[in-house]
Structure I
Amino acid sequence: ENDDDVLDTIKYVHKEYLGKPYPGPLKNPKAPEEGRLPPNEGPDRGPHGLAHTVRTMACAEVMIEEARKAQLRGETLGKAKNGQTLADVTPEELKKILIAQAFFVVGRDDERSGYDDVHKRNFYAEYHEKSEQAFRKYVEDNKLIGKIFKDQKEVDFYAAIILDKNHEWDATPAHILINQGHMVDLMRTKAPAEVALERTYNTLKGTVGSKGAEVVLKAHRDFFFATGAVVPLVNPEAIDDPSRGGPYENPYSGEKFVIVDDKVPASKKDLPKAVNRDYKLKDNERFLTIKEYYAFPDVQQTYPGYKTRLEASSYYFPTPFAGECEQNPAKCLGAIQKARSKLQTDAIKNGFQSSSEKERRQPNMDEIAAARIIQQIMANPDCIHDDHVLINGQKLEEKFFRDLLAKCDMAVVGSLLNDTDIK
């Protein structure tokens, strides 16, 4: 939000790629003069446009924040294959990740992805190759080696993540952030929404911890609403749904579970082997429903969203503001920044607001200082940075806060937040 190099990159990818309609893939990449195939969706880039890209970048920031919080809580974080966690990502590394992330989908010519049997081409590989080339061109044209990237080897590292040739999605924290951010944002397009949310949660849990995964998902739904995207209903208990939520189906592979003679297993571990999306039911068969799946005790023990209903957006198509977010980087960034600020402020309020039933004692100097700092943060969330808070020109590091708050009764600090007499 506040880094000029990252902002310049967002403006560039919008101007050169994401602000333009889908042209459709070349009929023959080796002979461009033969023209293009009509885009299979579009011509707007809604699923993979500017708002999508900015949201994935915001998601990376939230994931790192939550990984650091999980580490402070003493949780064990999942590691990338290189042994690092997201909490190890420095502000300098995050900047490089965000710049690379901005190019992840710029090579798309439409919504085709994967191998196409009709055209005998891998459109996923083609568009990622174009995205990688666009990233390399941007680095070279703007002479970013020495300014942002250390050397050509480092540029090659990020270019390889964009190319995604070997699908090494958990090789390093950079791989995780770019690929999981993409996954989180696309959950809005997957159905059933309940299963997409569950699978996304399970992936994030291994990266940022269980509580962190919930925060990331909550934040991203807020980003959807902030940018006018369509947000699906999540209704795992199938309330007011006579179909019991419909079949429980893997939104990626299409796999489902068959119930014979209406005999539902007692738990998830007792489920039969899944069948593919083309399976034809026999007369005495039906598919396991969403409601039945989330009633399993072993599912409820591992997935906190088993009864969480999340309301859909009140609109069925992206709002006019969503269109503005696709065509105006400043508006898109502003919407995300506003949502981020609210999340940060709410976290402070929820963390430090005291119970009205707790007896209040006179605050000590540390508690007054902590409350004063928190009030200034609440009044100006933009002062929050990756590893410090900047208040009145003073840089307050994370260790300072830990040491200060360790001396405080947080109920007393919380009670001071409503006072207007803290001088």
Structure II
Amino acid sequence: MIIHFYLERKFLKNPEKNIYAYIRGLHQDKTLILNTGQKINPLNWDKEFERAFEKGINKSAGAKELNYFLDSYKEDIKRTIREIIRDNPSSDYETIKSTVLEKFGRVQKSQLSFFEALDLFITTRKKDLSYDSIRKFTTIKNHLIEFEKSERIKLTFAKIDMLFYDKLLNFLLDEKKNVNNSAYKIIGLLKIFLKWAYDRGINKNLTFQRYKIKEEKVDIVTLTNQELDKISGLDLSRNKRLDKARDLFVFGCYTGGRFSDLSKIGWEDIKENTWYLRVKKTRDVLEIPLLDEAIALINKYKDQPTPLPRISNQKLNVYIKEVCVLTEINDPVKIIRYRGNEPLVFEGPKNEFVSAHTARRTFITQSLLRGMKAEIVMSISGHKNFKTFKKYLDITRKDKQEELRKAWNKPTLSIVNFNNE
């Protein structure tokens, strides 16, 4: 059982908001929402820790007393539920619910507004989802707030119909300038939230199940074996900034790790030339054998606190482009994306399209080109299904020709004349 505290979102003339308690796992997967009877100005509320600020410019009078109350309130609820189950182990959800409501008061689930529920979803999933996933849902929330203003409506669960789907998709394409795949990813994440709300009795509308999520095949950029060798062998001893960026990037090319995982690697994760990776995105533990080249990279930092340099994703994206310029990775690249039916053509030298994620794609394509079975590569990269795995495949025209020649340049088969039999 988990108990979270959050503030109501309704606009009130009084700047203070009610503090609600959200009880998850009251009985199996059942939930309950209570009004604590306490109020606070949102400026004085720490969303991350779900308590009032006790220090800093956002501190308010009575913050310590309020936090003490919330701590006690939380423990009282837990103790009450334990006593109910102790006295009657067969107690069902309704029995526990009625007793808790009688002692602590109630707030009907239907009173939660759309954005209150979305805030609650983001708050309660912080421990289950990666930072990137939480950031995506926060972005979706901001998009929906803009959409609400643009359409001059008050968004409610009842208004999530097919017309809403059409209008939101057009808004994401026309106003926010997303390409098709990005817009549909946002719709897909919205469906996750709507299902979460439905499963908890907050949303009664199932129209979202009819929303179609399309995915167009897109061109992706990876490095050839020759390009990877050029980057690995570049002397950057006089430029520590690019040297560290190159090492982090190349380690990703040799292991297939996501940037979020590369940025968290510790010495305790490396044992007997294997990287034991607890994947932040999926929570799985992967065993990634380290190539000699990868081992040489981390040995370079053996006297440092971490096996690899710490660089932000944004900086790595900038720095690795500089490295690619220095190694003359400048083959012409043409990528086509679509916004609605409109093709968007992006052309330029290859170095302009290389990013942190190129490392992971390079590992996958190079592993496949070297004859590794797809299921083995998937077990290292952590992909769950081949459909998702396929989008990372990018074999260049030159590689295709080479593979075709190798496949067909085999000893000539003997001819059997069946007419003589």
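Taking volume of the Cα convex hull per residue in Å³, for residues 179-234 alone from the coordinates of each of I, II, which one would give 69? Could the numbers behind the result be given before it?
On the way: I: 69; II: 132.
The correct label is I.
When you work out percent of Cα pairs over 22 Å apart, for residues 163-386 alone for each of the structures I, II, which one comes out largest? It would help to have the intermediate numbers written out before the result.
Values: I: 64; II: 61.
Across I, II, percent of Cα pairs over 22 Å apart, for residues 163-386 alone peaks for I.
Suppose relative contact order in percent (Cα under 8 Å, 6 or more apart) works out to 15; of I, II, which structure was it derived from?
Numbers: I: 15; II: 12.
So the calculation was done on I.
Of the structures labelled I, II, one was used to calculate P(r) over Cα pairs in 20 Å bins from 0, in percent, giving 20, 43, 31, 6, 1, 0. Name it. Don't skip to the end; give the middle numbers.
On the way: I: 22, 52, 23, 2; II: 20, 43, 31, 6, 1, 0.
Computed on structure II.
Bear in mind these aren't lab numbers, they're just calculated from the coordinates by the rules spelled out. Here the structure is a predicted model, which means the values were calculated and not measured.
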